[in-house]
Structure I
C-alpha cells in the first residue's frame, strides 16, 4: 500500500492555470495511453482539496446538478476544505479539515490494502509529504509551459528527497516520471 500523488504538470511545474483551468492538458494526449487505467484500478481511497473538488463539480460532472450527477469514482473520497461544499448524490464523500495524519489513517483503513491517491492540489500533496505520509510521485509532464498558475508541489525538496524510479514516453505530448519519496532524507 502506497500514498501516491498522481498528477499532470506543465514543463514549468504548474498543475493548473491561475483560475484552476486544466484546458491546457486535454490536447496533449489520451488518458487511456497513460498509466492511469492501471493506476486507478489499484486505488482504494482518494484525497483532494476543495479547488480540485469544485473543478470536478464543474467539469467531470458535465455541469449537472450534483444532487443527481454521477460521481466518477467508486472509491471513498476525502475532500479537505474549510467551506461547505455541495454533495454529489450517491458518492462516498467525507468533508474534512485540519491535520492530514488522522485523516490518512482513516483513508488507509478504507483503502483496505490498496493505494491512497492524493488527487490534488499541490499544497495538499505537500501536507502529506510534510507529515511523512507521501510515498510516491507519478507525474505526467506535458509538453507545454504555463508561465504561472497552481504549483505542482509548493515545497522545497533537497537533493536525495526523491529517487527517480522510471521514465516513460506517452505519445508525443507527455513524459511520465515516477519518483519514490525517500523517508528520512
Structure II
C-alpha cells in the first residue's frame, strides 16, 4: 500500500512564471527547430515555453494556499521584456532565448515575489536571476545562433503553474494568474 493510499496528501510540482502569448511561443519554437539538427537536442514544445520566476518544487495543498496568498500581495508594474539574445547552458544542455538586459521592473518582480514566498518556506535560488526562456534541452553542442531581431514581449501578468509529467514529457497547467498593475 502506498502512502497516498493511506491518506497522505498528494504533492504537486509548482512554479511561478511569465507566460507568453501562444503566437510568441509558436514563433520561438519555430526558431529553435531551425537551429537544431535532427539529433542535436529536443525542442521545448511551444505550449511549454515560459520564463520561470520561482520554482517551488513538490508542494502540498496547504502550502499552495500560502504561496497563492503571498503572490496576491506582490505589486509590480507591467513591463516589456526585450528578447534579444540566444545562449546555451552547456553543462545542462539547454538552448535559451532571453534578455541581454533585464528591465528593473522584472528584477523588482522577482525580488518581491521571492520575498513574499519566503513566508511560506520558499528558499530562492542563490544564483543570479537570468531572464531566459528554454527553447531546447539535451543539446550535444550549442548551435550557431541566427541573427535575432529584438522581440518585445509585453508582460501583463504572472502565473502559478503545475507541472504534470507523463509519457510525452512535462505538460504545464496554469492554475492562477495575477495581473501586474
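Read the figures in this text as sums done on the coordinates, not as results from a lab. Just so it is clear, the model here is predicted, and its values are computed rather than measured. Cβ atoms are built from the backbone, for glycine too; each structure is taken alone.
Quick notes
- Structure (I, II) behind the derived value 4, 16, 20, 21, 19, 14, 6, 0 of P(r) over Cα pairs in 5 Å bins from 0, in percent, for residues 73-136 alone: II
- Origin of the derived value -5000 (helix-only ellipticity at 222 nm (-39500 (n - 2.57) for each DSSP H run of 4 or more, over all residues; to 500); candidates I, II): I
- Which of I, II yields 30 [relative contact order in percent (Cα under 8 Å, 6 or more apart), calculated]: II
- Read-out semi-axes √(5λ) of the Cα gyration tensor in Å, computed value 24, 21, 16, structure in I, II: I
- Taking distance in nm of label points 7 Å out along Cα→Cβ at positions 49 and 65 as the criterion, the top structure among I, II is II, with the largest value.
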